[in-house]
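Take a look at the structures listed below.
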Structure P
Amino acid sequence: MTTAAATQQRFFENYPMAIPSAGVLFFDNPDHERVLIVKPTGRALWEIPGGVTEARRGESPLGTARREVAEELGLDITVGRILGIDSIPEGEDHAPMLAFLYHGGVLTPEQSANIRYVDGEIGEQAYADPDQLTELMVPRLARRVAACVLHARTGHPEPLYLEHGFAPAT
């Protein structure tokens, strides 16, 4: 390793490396009453359409959101505005993450009818009220999704900033 490369490596070792992920929230009506959730095959808990950014593809979080919706639901959609960004500290079962949640809009009856689980990762879908999410999802994801659903209802254009699914005290 060259001296310059070693110096650069030491420089980056001093900073946390968070894994980016992206998810998309789809709603059952314009009032944002219920959000689409998906159940991965072979898992007990539900999630939202989305996943981890793939570095080898040079993806952005927005690109991740589009790819994951295409892979998981078979939909080619235009991802809407960003609803929220969640900074998630390292946990026992995961590295530090930055989760980006995008507005997918209301799925039309045609889009809903065309959902197909392309990559076989998803086995089921449903719409859920934000109050139900704590029973269905990992707690950090339930908090993040519920906060972003409520934020979508306000119509406020600025993204919501969260830390581990909670709005930080300012």
Structure Q
Amino acid sequence: MSEEIKQAARNAILERGVKLSDIAELVMFLQKDYHPNLTPELCLENVEAVLSKREVQNAILTGIELDRLTEKGVLSEPLLDMLKRDESLYGIDEIISFSIVNIYGSIGFTNYGYVDKLKPGILEKLNDKSTGACHTFLDDLVGAIAAAASSRLAHHAGDKK
């Protein structure tokens, strides 16, 4: 069952138009100044490690399902409207993402806050409301995965020193 859940979470991300390499690019963005020999492959390896965690898979499946249900218009009001608009005071999308951010320690919070504010790379695309797609949860999940992968990378680099 755990391999099935892992694959379902990966597929959910891919089906929503996010490649794992997009998340690895965010890791590169966050860590390039701290790791002179950082490669896209190492960034992707850390993304994969984060995605192997069950709590990450659960957060992905839950958040993306809520985005899908919002697009279908099957949630009750006023929740439907809040999710369609990505209401700034809603905050549950960030709360779910915090379960990912925290996996490799508190450095994840600063990484997450930084990419959430700047919205680099794929995050800019996911925040484009003109497409009609709902990514209220997905943008935060992707940022959280990148933040956790960056934290993992930082911890492992520190271990090697």
(Q) By the measure distance in nm of label points 7 Å out along Cα→Cβ at positions 5 and 141, tell me the structure among P, Q with the highest figure. (A) P
Q. Kirkwood radius over Cα pairs in Å was computed and gave 15.8; which structure, P, Q, did it come from?
A. Q
Q. Distance in nm of label points 7 Å out along Cα→Cβ at positions 45 and 101 computed as 1.5: which structure among P, Q?
A. P
Q.
When relative contact order in percent (Cα under 8 Å, 6 or more apart) is compared over structures P, Q, which one is greatest?
A. Q
(Q) One of P, Q was used to compute distance in nm of label points 7 Å out along Cα→Cβ at positions 13 and 117, and the result was 2.5. Which label is that? (A) Q
Q: Supply the structure label, taken from P, Q, corresponding to helix-only ellipticity at 222 nm (-39500 (n - 2.57) for each DSSP H run of 4 or more, over all residues; to 500) with the calculated value -8500.
A: P
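Where a number appears in this text, it was derived from the coordinates with a stated rule and is not lab data. In this text, all values refer to a predicted model and were calculated from it rather than measured experimentally. Cβ atoms are built from the backbone, for glycine too; each structure is taken alone.
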